[in-house]
Structure P
Amino acid sequence: MKKIILIDGKWDMNSPALQYTLKASKGTDTEIAGIFLAADSSKETIENARNVLKAARQAFDSEGVGFSSYVVAQDPETFMKKLNDLMPASLVLIGDAKFTDEMKKGGVSIEALKEKFTCPVTTAEAIAAAHKEKKPAKGINWGKFIIYAIGSALMYGVFFPEIDMLNKKIFMTGTVLGGLAIMAVVAVHAWTWGNTTNILPKLFKLEK
């Protein structure tokens, strides 16, 4: 079974980190190990964090996703021990959580976690940015394709078979009109056939 470790300081089910985790694990053999990174170790803070995690558990359970959770205060040794105990994992995702100066001095930072663990360690912001960079594949405009295809068919099926006659009467007459006609035909043919061939890779799914 795969495991995603999600570290968050609020555990809002509508946040990008939790929504991504839910989508990534739903319908797969993946469990979620949640760490609530509490602001302090006071009894009130810990109790509130546990109540929030209970609500998160209900949300994950309703989607059929295995979920275990832990409340960890901003103590580097305790945090790293819990993280090590939860390994191995397929991904460590850091959501709405900020490491204090004490945590950073104790060797807990995103960069340090990336160096320590072999699994990917990333943030919700990094995942969102990666998705934005991916350009959505454009579909085929069938209307334009049909028009260009008809135009190409007419060029090859009707126009070019008569090219000898047209050369004698228009194109090869040595006149200004003949020269303009040649340029117009070349431009129209290039535009029509070029647009047709531009759509063909999409049609046969050959476009990268």
Structure Q
Amino acid sequence: MTEHRLKLPKHQEQSRTFLGRLAGWGFPPGVQQRMGAFAIVWGIFESALERTLWVLCDESVSGIRPSTDKTSVNEWIKTLGEPATKFEQDVYDLLRLTSLAANDLIEYRHALVHGWLIPFQTGPTFIRNPRWNGELRKRPTGDAHVSENLLDMAIDTAWVLCRVLHATQDACIDSSKVRHLLALKSEIVRAKTQASELRHLTDSMSHEKN
């Protein structure tokens, strides 16, 4: 008896074909999954960052255009690292470290999302703002190497940043929660190290070869 396989809708058929092609380009299912997860957790981070800045600045946004609406995410990250009068120096130091980690991670994220895909034997890499044709660029060149391990680092780092932001919001509302925020210091130190490695991996690899 001949089995009749249900024909997939055209969009699902095409999607699966392309996913298979991605695997051939060095993006196996595990990498594809992690790239999607990183995109999701980064979106959570951006949303949490905007609200955190409102709370830190005692900004009421009901019925008005928020100050954050006029600026970029890069500027939000910079603002997070500026002195916060709500807290003592130890909290400011933690937020500054969070800002530095986020600044490194956003460069990795931008290269991953906006960069040119270049296949390498060691795995695919995205290069942002290349100058292959001698052109001038407003922004510096950056890159993002891709593997399950590197994307796990990116996901972990982004989630740590989210946890710090949510703890900061809680501490702004209830001063007794400051201790919970400060308890995340070792996590954000680890996240900063990972974010720096992700952003500067090419430089590190070049240095090791010399």
Value -16000, calculated as helix-only ellipticity at 222 nm (-39500 (n - 2.57) for each DSSP H run of 4 or more, over all residues; to 500), assigned to which of P, Q
P
Which of P, Q yields 35 for percent of Cα pairs over 30 Å apart, as computed?
Q
When P, Q are compared on Cα Rg over 2.2 N^0.38 Å, for residues 99-186 alone, the highest value belongs to P
For mean count of other Cβ atoms within 10 Å over residues 11-18, which structure out of P, Q has the highest calculated value?
P
Ranked by relative contact order in percent (Cα under 8 Å, 6 or more apart), which of P, Q sits at the highest value?
Q
Mean count of other Cβ atoms within 10 Å over residues 107-114 computed as 15.5: which structure among P, Q?
P
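Throughout, read-outs are computed from the coordinates displayed, never taken from laboratory work. Predicted model only: the values in this text are computed from it and were never measured. Cβ atoms are built from the backbone, for glycine too; each structure is taken alone.
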